[in-house]
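Read the figures in this text as sums done on the coordinates, not as results from a lab. Here the structure is a predicted model, which is why all the values come from computation and not from measurement. Cβ atoms are built from the backbone, for glycine too; each structure is taken alone.
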Structure P
Amino acid sequence: MTRIKICCIQSVAEAECAARAGADAIGLVAAMPSGPGPIADEAIATITDAMRGRIMTVLLSAETRAEALIEHVARTQPAAVQLVDRVEADAIPALRAACPGLTVIQVIHVGGEKALDEAAEAAERADMLLLDSGSPDAELRTLGGTGRRHDWRLSRRIVEAAAVPVWLAGGLSPANAASAVREVAPWGLDICSGLRPHGRLDPRLLHAFMRAVRENGRQPGGC
């Protein structure tokens, strides 16, 4: 069964809505250079505390240094941390040593063939990969939440080669969710802007997305 992560969660109420709909994980976006959905670390900590043991809580962090990442995790107490940028060489080993049991998800921004090598290298260190459509090298850096779809043919090649689970993000919606599962065969789908036409999580779109992914799985609940 394809896992589902609802990202850009803004409140405990939205987290509850995602959990009741049957999502497997929620994404909590901390400070970013650009993009939608960031909330204060204090709000992230409140949500992770409220949802502990009920759903996988994922901190999206733009920190790149080991010490800063460890402090960020300590402040927010998530079950997993999603590294949205390239991190220093010692960052992941240091995180593992300081935060036992923490799941580490490395984002790969799929902008071309070089993503294949980046993914292969990252899979040797991280517990999971997440394929997104950011532009980390642009003058105005974006590290996620773009609403853009990248080349799913490259994503499929990464999924087939990776020895760790791979999430697919970037430009997903209820309309293309089933196609994403068929064409990429990822371990999971991660969606943000496709469920937020007006900034807030739209329950109708959430349930439509869940149904599209899990046509033969458990039915979504209500918010």
Structure Q
Amino acid sequence: MKTISSIVEDYIKRKPFLQSALADGIINLTSLSRIIIDEIEESSGREVRSGAVVMALKRLSADLEFRATHKIVKVLKNIGEITVRSSLTDYTFLLSGSILSKQAKLLEEIQKHKEVFYTSSRGVNETNIVVSHLMNPVVDAIFREERCTQKVEDLSSITVKLPEENVSVPGIYYFIFQRLAWEGIILYEVISTTNEFTILVNDEQVDVAFKTIKNLKAL
């Protein structure tokens, strides 16, 4: 038979933002216990006292605080350079038999302009291309026979260099994106490699997004 503590922990794990709020110590545990006690009783199959739920939440919040801040914060304090690029365009094309050859032509053109930003990612059904605004006429010409499902202009990218240990610590990206979500930042694209990631945001939100990521180093 599951304990009240394990049932409460399972419940909290299904609520990411609630889990974070508990770790930050900003929730009244008594009030929360009253809200969730019916679901805890249903899961346990027996009557549960509010005090038992409060104690389980108290122990869990202390454990979550350690897990959420110890290893993750250590990694975030070692974030490397943060690079911002503006005036970008985000294209999305459906995959086709000719899309790769078109991308090869685009790369040939991009090599003539060292200052141009370019990144691309490929999914199961579509491919994404992000380029500096000045390359728009070139992209439009090369891919004119491809099916473009989205073209968004006036975007900025923020590229973050992460320390190598980021691949061995769970929750790094969740912690970062959670902060961005709290600030109301809309992410148009997220592109990552092993030790860095790039987010694409509206030009109007880039300053807030940059400040939010930079402040992670001071946690």
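When helix-only ellipticity at 222 nm (-39500 (n - 2.57) for each DSSP H run of 4 or more, over all residues; to 500) is calculated, the result is -14500; to which of the structures P, Q does this value belong?
Details: P: -10000; Q: -14500.
This value belongs to structure Q.
Taking 17.2 as the value of Kirkwood radius over Cα pairs in Å derived from one of the structures shown (P, Q), identify that structure. If you can, show how the numbers build up before the last one.
Details: P: 17.2; Q: 20.4.
That value comes from structure P.
Computing FRET efficiency 1/(1 + (r/R0)^6) of positions 78 and 94 (r between Cβ atoms, R0 = 35 Å, to 0.05) gives 0.30 for which of P, Q?
Structure Q accounts for this read-out.
Taking log10 I(q)/I(0) by the Debye sum over Cα atoms at q = 0.17, 0.20, 0.28 Å⁻¹, for residues 118-181 alone from the coordinates of each of P, Q, which one would give -0.63, -0.85, -1.25? Provide the component values of the computation, followed by the final result.
Values: P: -0.63, -0.85, -1.25; Q: -0.83, -0.97, -1.31.
The structure behind it is P.
Check the numbers for distance in nm of label points 7 Å out along Cα→Cβ at positions 22 and 126 across P, Q and tell me which is largest. Spell out each step's value before the answer.
On the way: P: 2.7; Q: 3.6.
Sorting by distance in nm of label points 7 Å out along Cα→Cβ at positions 22 and 126 in descending order puts Q first.
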